[in-house]
Each structure stands twice: as C-alpha cells, then as structure tokens.
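Bear in mind these aren't lab numbers, they're just calculated from the coordinates by the rules spelled out. A quick note: this is a predicted structure, and the numbers were derived from the prediction, not measured. Cβ atoms are built from the backbone, for glycine too; each structure is taken alone.
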Structure P
Amino acid sequence: MSAKTLFQKIADREIPAKIEHEDDRCFVIHDIQPQAPVHLLIIPKKPIPRVALAETADEGVLGHLMLVAGQVAKKLGLAQGFRLVVNNGPHACESVPHLHVHMLAGRPMTWPPG
C-alpha cells in the first residue's frame, strides 16, 4: 500500500488545516502559502494523482470540484471574480501528487499567467 498524500492526511484529520467546505466527495482548505488574498485548494477525497491520470469514472468528481468552486465563491462574496488553476506535472509546479484545484481571488489577475 502506498503512503497517504498530504491531502489524505488532512482529510483524515491527521494534519490540521483551515477547512472552508467539506462534503462526501471533496474538501476545500486555505492554502498555507497564499499567492492571493484568497487562495483555497479544492481537493477530491479520492486520491487522483493528477488530472492527466484521471479516469472516465472520475468525471463526476471532477465536475463536482467546479460546482463547489462556484458555491464557495458565492459564500465568500467573490463576485468580482476568481481564477481556477490545476497544475499537472513538474513543469507546471505540481508539488503534491493528489489532484487539487487552486482558487485565487481578492485581487486583479494578470494575463498571461505563469
């Protein structure tokens, strides 16, 4: 059996985190190294290593992450907008091998990102 990811340990309450939302398929935490005034991580409870390794069976949870992003944005009053980012692989700065969506908000974003 492989070791638990950091996010699995947070979901299992082995590591503390500021949880903004949780349901049966995902949870949302505040990033400990925020890159914007609002920087949340939307994380599926199922440990999918990265988006490129998601399977057809994961379609429902992947869509759920997007819906939760909208719900959390509404709850936090982010009517001015927010950005969602998914890193995939080392060249994209993926740091935890457990798919997660970054939600960045609270300031104007620039384009192009990165």
Structure Q
Amino acid sequence: MPQPNQWRCIDGCGACCRLDPALRQDAIDALSPAQQEQYMAMVGPDGWCRHFDTGSRRCRVYDSRPDFCQVANLVTLFGAGRLGSADGDALAIACCKQQIRSEYGGRGKVMRRFLRAIRLR
C-alpha cells in the first residue's frame, strides 16, 4: 500500500510569506487577537511579509519568526493533528500547493520542486 506524501518545505519558495489579508482571511481568522495584530503589522505595502526578501526568497527572521509562521503550529491551529501525521501532512501539502499555485503558477518550477520534495522519503 503506498504511503501518503510527507510534507517538506523547499528552499527558495516563500509562497506562504505572501500575507495579503485579502488572500488569507481564513488564516487570519484562526489567529488570536494578539497574533492578528502581529500578522497585520508584518504585511508590507505589496502584500508580502516585511521580513521576506523577495530577491532571495528567504525569510530574514526565520529563526525568530512568529509561531503562526511555523507550519507545525498552523497545522495544529487548524485542527489537523500534528505535522508528520497523515492528516497534518495532507493539510500542509494542500496549503502549500494552493499558495504556490497562487504565487508562481501550478506548472512552474517551484511547484515541480515542491511535488518532488514531498514524494521523497
């Protein structure tokens, strides 16, 4: 029986760093009021996180990023168990696919790299 795909983050993506509130209302609604305030303060004028370097596609505060920027915490926040479980990985994969498709297209290099990464064991 085939194993479900396992979620993995890929370098040079950052699709989840597009914080535009018009595109992310479900995520914002799941946050506490304090987290919502922090989230909104992170949104730059172009809709990207102020801490995201769009040139290198890297987070400038990765090691100290807020808890809601950590996929493991988001999976729990949305009630899908934990990252590493079938349900948690399925939610994380679906969210990444949606964000990557929205930012870079469904058939682009970033999506292909992500699909390869989640199939690796």
The value 14.4 for mean count of other Cβ atoms within 10 Å over residues 71-78, derived from one of P, Q, belongs to structure P
Of structures P, Q, which gives 1.6 when distance in nm of label points 7 Å out along Cα→Cβ at positions 15 and 31 is computed from the coordinates? P
Match the computed value 3.1 of distance in nm of label points 7 Å out along Cα→Cβ at positions 7 and 79 to one of the structures P, Q, and report its label. P
Which of P, Q yields -6000 for helix-only ellipticity at 222 nm (-39500 (n - 2.57) for each DSSP H run of 4 or more, over all residues; to 500), as computed? P
When relative contact order in percent (Cα under 8 Å, 6 or more apart) is computed for each of P, Q, which one produces 35? Q
